[in-house]
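In the part that follows, the structures are each spelled out as structure tokens.
Here, each number is a calculation from the coordinates, and none is a lab measurement. Computed from a predicted structure; not experimentally measured. Cβ atoms are built from the backbone, for glycine too; each structure is taken alone.
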Structure 1
Amino acid sequence: MSSALTHVVWDWNGTLLDDLHLVVAAASAACATVGRGPITPEEYRACFTRPIERSYQRLLGRPLADGEFERLAVTFHGSYRSLAGTARLAGDAVEALDQVAGAGLTQSLLSMWTHDDLLPIVDAFELTARFVRVDGQPTFGGGHKAEHLHRHLALLGLQGWQVLVIGDSFDDAVAAEAAGAACVLVDSGSHAPEVLATSGAPVVSSLLGALRLGGVA
């Protein structure tokens, strides 16, 4: 393990939480309100990007009308909330969290999910006490993660060189690079593996593999 590394920042959706099926179902429900048929996981992963508004443009094959993204987002979040009870942690999530703690590192959670929705589901899995900080977005939206990671690290009093970011999206890699942090991506979330491969960050298929590659033994 690098002597500089002191902290791991975890992503939630698609990383610690195995919820791609819920995301696809919620996106299908949102798109159905404007006449788009059901979305497959392959279609969703091929179209996913940030800002999220562009994902909907790709899924619908057209620009969004004024106010349409906000309406789609309301339906998406409502559908996701109705299905959230069926979500499960990634198979090696608890072991991975234990490994970070056993290595003497601190860890936190930074998600693009809304903060008020994030806290109860993390608590439901009895994970809250494992993190020194849990942050989501103030409201649902389609921005980028870099500004949130910058604030997250500032509130923790950490510099990027002390941090390993583990996520599932191209945006996680961009945010980590902007912060000067190391990053490893897992291929379990919204992006197809071939998209993740273009980020420049290493890509693996498990959280434990991400820790090994990130230098947490």
Structure 2
Amino acid sequence: MRPLLLAVAAAALLLLPACGGGKPAKPDASGCVPVQTPSKHGRTRSKPTTMLDQAKTYDVTVSTNCGDFTIRLAPDESPHATASFASLADSGYYDDTLVHRIRPDSLFQGGDPTATGEGGPGYTTLDKPSPDAKYTHGVVAMAKTGAQPPGTAGSQFFVVTALDAGLAPDYAIIGTVVQGLDVVDRIGMLGDQDGQPTEQVEIQHMTLKSFQ
């Protein structure tokens, strides 16, 4: 099943030439460091059974070859999806995966180890979004297929780079980017209007931190 954003066309993955050995690669004109093409194998995980403590603050720092950005999770808004995202991030599920859809001035989407738009962890969660949910600049939400109920989430997520993506309240919001919006905006320009990346963007690692 292919997790899609409603009214967003599926994008084919554009793989750029891999960088060879020798001296460490330097950022190119886009500010991204060329990377080796990651292996595109499916990954599965067990569905988490424990929700995040809503008395704590949870940040996930996403390290990419284009820079880092930090997502502050919203467990009060989507308790099941945020617990799943935090568990997947902490287990290394997202490490060495590609951003497989980028629509300039709209959003970019990752979280699929197969880079096909069809991958997932082997389970889904459900948090019905508020009817007032807005997908504005820096909001992070979970992608789903058009056939799935509102708020269904696997592993694929999207980050909004538009002032307002204009989406219906169908997607579980898991947080907001609180650091590195410049990196988010940079990544958001590396695609065409069909959502096809024009440069390879790799999620290299995610780091989960919690504090009171």
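Can you tell which of 1, 2 yields -3000 when helix-only ellipticity at 222 nm (-39500 (n - 2.57) for each DSSP H run of 4 or more, over all residues; to 500) is derived from it? Source structure: 2.
As an exercise: distance in nm of label points 7 Å out along Cα→Cβ at positions 67 and 83, calculated from one structure in 1, 2, equals 2.7. Which structure is it? This figure was derived from 1. Looking across 1, 2, the calculation of distance in nm of label points 7 Å out along Cα→Cβ at positions 35 and 155 that yields 4.3 traces back to 1.
Taking 16.9 as the value of Kirkwood radius over Cα pairs in Å derived from one of the structures shown (1, 2), identify that structure. Please report the intermediate quantities before stating the final value.
Details: 1: 17.5; 2: 16.9.
The correct label is 2.
Computing distance in nm of label points 7 Å out along Cα→Cβ at positions 123 and 203 for each of 1, 2, which one ends up highest? All intermediate terms of the calculation are to be shown ahead of the outcome.
Working: 1: 3.7; 2: 1.8.
With respect to distance in nm of label points 7 Å out along Cα→Cβ at positions 123 and 203, the highest-scoring structure among 1, 2 is 1.
Look at relative contact order in percent (Cα under 8 Å, 6 or more apart) for each of 1, 2: the largest one is in 2. Comparing structures 1, 2 by distance in nm of label points 7 Å out along Cα→Cβ at positions 115 and 131, which one has the largest value? When distance in nm of label points 7 Å out along Cα→Cβ at positions 115 and 131 is computed for each of 1, 2, structure 2 gives the biggest number.
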